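Coordinate-derived values only; no laboratory data. Everything numeric in this text was worked out from a predicted model, so none of it was measured. Cβ atoms are built from the backbone, for glycine too; each structure is taken alone.
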Structure 1
Amino acid sequence: MLVIIMKAEVIVIGAGMAGLAAGKWLQDNDYDVIILEARDRVGGRVYTDHSLGIPIDLGASWIHGIKDNPITDLANQINAKRIETDYDEMISFDYDGSSIDDKTVEEYEDWHEELLESAAEEGNIPMSEAFETVLAEEDDLDETDRRFLTYLNRTIEITAAGSFDELSASELDSDEEFDGPDVLFPNGYSEIPEYLAQNLNIQFNQVVKKIVYQNDQVIIETSRGQFTCEAAIITLPLGVLKKGDIVFSPPLPKKKMAALQRLKTGTLNKVVLKFEKAFWPKDPDYIGYVPAEHEHHQEYLNYYHYSNKPVLIDFLGGHHARNMENQSESEVKKLAEQPLKKIFSKFSPATEMIRSKWNSDKFACGTYVILPPGSSLADIAELSKTVGNLYFAGEATHDEYPGTVHGAYLSGVRAAQELDEEWDEE
């Protein structure tokens, strides 16, 4: 193989939101920067698919909390279209297809919130264990209560990208949030990373194999050549770091490796169904379905509401999301459509389907960080610490906003500024 040596002051590994944020900040401050990206595109886990004829975000979808959010500022700079999501605008159905009134849903949601708060007090143990402990104290639980609580648990699993046995009870709500509503990008979230990537030196299809860091030099070996720099910013996803295919020489410190092992990457996947015409109402933002015990598909984003196209997006989290990746296209379609058949008398099968497979994506190995039993935000803080002339960024390194696009972006800016401050002191 021809080894091509390219040099820069700083090399950023990864052209996701963190890497692009770091690269842009450094370039804007007159640094010579190269970004190495394993894929043939920017954005990482922000990915807009166009194969159905409309923009569909298979990765990140929302700006979560628009007030003071840096992603809002970026969206404003390019006048990106946004539409607000109202999670209360949902129509709900039981497993037999019968309608569930809003008052019943609200009562169960209030009860569920109380149970979660009590479960959090059980400590840094699996949420599954903590929730069952709290539930054991409840009187007169019937089968309907159980099903509804399981349904609400799974909505948490979708948001958290982890099943209850993978999530720490005490750490589930330990992160911070921006105020304001959540908004979607009807033209696709990829507008944001593509905007950030303008005029940056991004080398695509560069799969990093080894990172040698010493004194004032970093040597990065990729699938296509060798790069050298004075310092590097590592924005690799947590799942990729945990996999261990990338060799660090010398090895990363034991404290950082221990934190890396305690943390886990969750999985959130989507099944996107496009129909010949809509057989469901346009108004609600969501369609909820309280499943029977054996069913796993239960929450649909009504994309008809946002795009005027007959599309529903089905969400799966944790074990269910990972299991789905191993199922055939026909099986996934059948299971995703099963509740819709029960709910809507005018149902007709989807004409097209796409789905995400983030866990088996070798450049992602999951969607975003979760805090398993025994871990804490301190592990995320440890992951962010500089090692010699290596700086670390990514959503899994931001201990205020982990698991978010804005957390990834802010971590990239932070890493770039840390590097700048250290170089100023030298």
Structure 2
Amino acid sequence: MKVSISKSEVAGSLAAPSSKSYTIRGLICAALTRGTSEIIHSLGSDDTEAAMEVLGKVGVSIRQLKDHWEVKGGQFRQADSDLFCRESAATFRFMTAVSALLPGRHRLTAGPSLSLRPVEPLVEALRQLEVNCFSEGGFPPVVVDGGGLRGGTTELPGDISSQFVSALLLVAPRAREEMTIRLTTPLESAPFVLMTLDTMQWFGVSVLFSEDMNVFQIVPQPYKPTKYHIEGDWSSASYPLALGALTGEVMVSNLSLESLQADRKILNLLQDMGASVIVKGNLVTVRKSTLKAIKADMSNCIDLLPTVAVLAATADGVSQLTGLGRARFKESDRVDTVREGLERMGIPVTVEEDRMIITGSQPKGAVIDSKDDHRIAMAFALLGTVVGETVIEGAECVSKTYPEFWDELRRLGVEVNTDGK
């Protein structure tokens, strides 16, 4: 599907969609619980549907009611076919670890983009725990023989994906013996691991960890049924908030200032760039402002790279974004995809290893190939509202995390035309 964006001035309000990351974590914890839990204000999207589908295949009952989902866990069975996780990296990685607890052998498969993202560090960490599993050259598919998790000590790097660490943490309480997870390199994206620990705590599970978050110790303990409330998603909220800074005034509700989500940093980044940001309770208002260049380390909020890059494209001066290494292993190589998109729109960009240098100037309309990456599609749509005559190819990919995105832009006053698939 192609979407055309015209130059627009926006005004209005919306509620941030529920957090994808918390929804998937809540589903996994509820599945590991012997009993029925409620996931309240859950997000419906491609990624969360992928999680529900694979959990359903292994015996987890999920009823989608009007304002919550009922999840009955604890009674696993062997699936009668592959566990296809679509393009949901969290689902794939978490379920790789969960498969060690399932009866029988399971083969986990992924969509085309996710099949290019590494999984071997997690597979090797499970092997250290005496789980029989293997991948195809370090990438999906993965085959796991289940039957239970003994426990013990395992090591893995902390700077490739925090989801590997989260996957091990999620299953550790169900091991027969105490489990220790040691990281051989410093943990990046620590906020995502804190989100996992927070979700586990909601379900009655406690974890001991070192101050530098390089060692985690988990004793066998049960997950307990609970009512789990999903907060608003700061990653999705970053787009309307940035839109306000670029072309008008946008108010976004359903946001927690105390959130552990890494992408809450969008507020600090907007303020550092000179945007007008007003916070009242769970409501954040951002108004069009003259933006200035920024120097920012993106390593702990790497999903904000496309959003901050398009803001920098219109800012006065030269911005430097660092800590970009893991952005190359997302739905696309986001360092290269962002660079390509900015250059198509006439913005000077230089990439040096894990640093991107963006010279703010007057962008021009262009055709942007999203590479089926939802964050690329949404971010460059924002820049399209500044200059118009912008086409986003593969625009349907936003359904991965923000299915209502194009409708929300229209409600805010953006002229959005859809050409269909």
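Between 1, 2, which one scores greatest on percent of Cα pairs over 32 Å apart? All intermediate terms of the calculation are to be shown ahead of the outcome.
Details: 1: 39; 2: 35.
Going through 1, 2 one by one, percent of Cα pairs over 32 Å apart peaks for structure 1.
Tell me which of 1, 2 gives 0.96 when you compute Rg/Rh (Cα atoms, Kirkwood Rh), for residues 336-399 alone. Only one of 1, 2 returns 0.96 for Rg/Rh (Cα atoms, Kirkwood Rh), for residues 336-399 alone, namely 2.
Identify which of structures 1, 2 gives the largest calculated value of distance in nm of label points 7 Å out along Cα→Cβ at positions 72 and 408. Can you show the working numbers first?
Details: 1: 2.1; 2: 3.4.
Answer by largest value of distance in nm of label points 7 Å out along Cα→Cβ at positions 72 and 408: 2.
Which of the displayed structures (1, 2) returns the greatest value of mean count of other Cβ atoms within 10 Å over residues 208-215 on calculation?
1
In this comparison of 1, 2, the computed figure 3.1 for distance in nm of label points 7 Å out along Cα→Cβ at positions 24 and 176 is attributed to 2.
Ranked by relative contact order in percent (Cα under 8 Å, 6 or more apart), which of 1, 2 sits at the highest value? With respect to relative contact order in percent (Cα under 8 Å, 6 or more apart), the highest-scoring structure among 1, 2 is 1. When distance in nm of label points 7 Å out along Cα→Cβ at positions 96 and 368 is calculated for each of structures 1, 2, structure 1 comes out greatest.
A value of 19.9 was derived for mean count of other Cβ atoms within 10 Å over residues 360-367; which structure in 1, 2 was it taken from? Let's see the in-between values first.
Numbers: 1: 19.9; 2: 16.6.
So the calculation was done on 1.
Tell me which of 1, 2 gives 57, 38, 30 when you compute Cα extents along the principal axes in Å, for residues 192-375 alone. Going label by label, the one that fits is 2.
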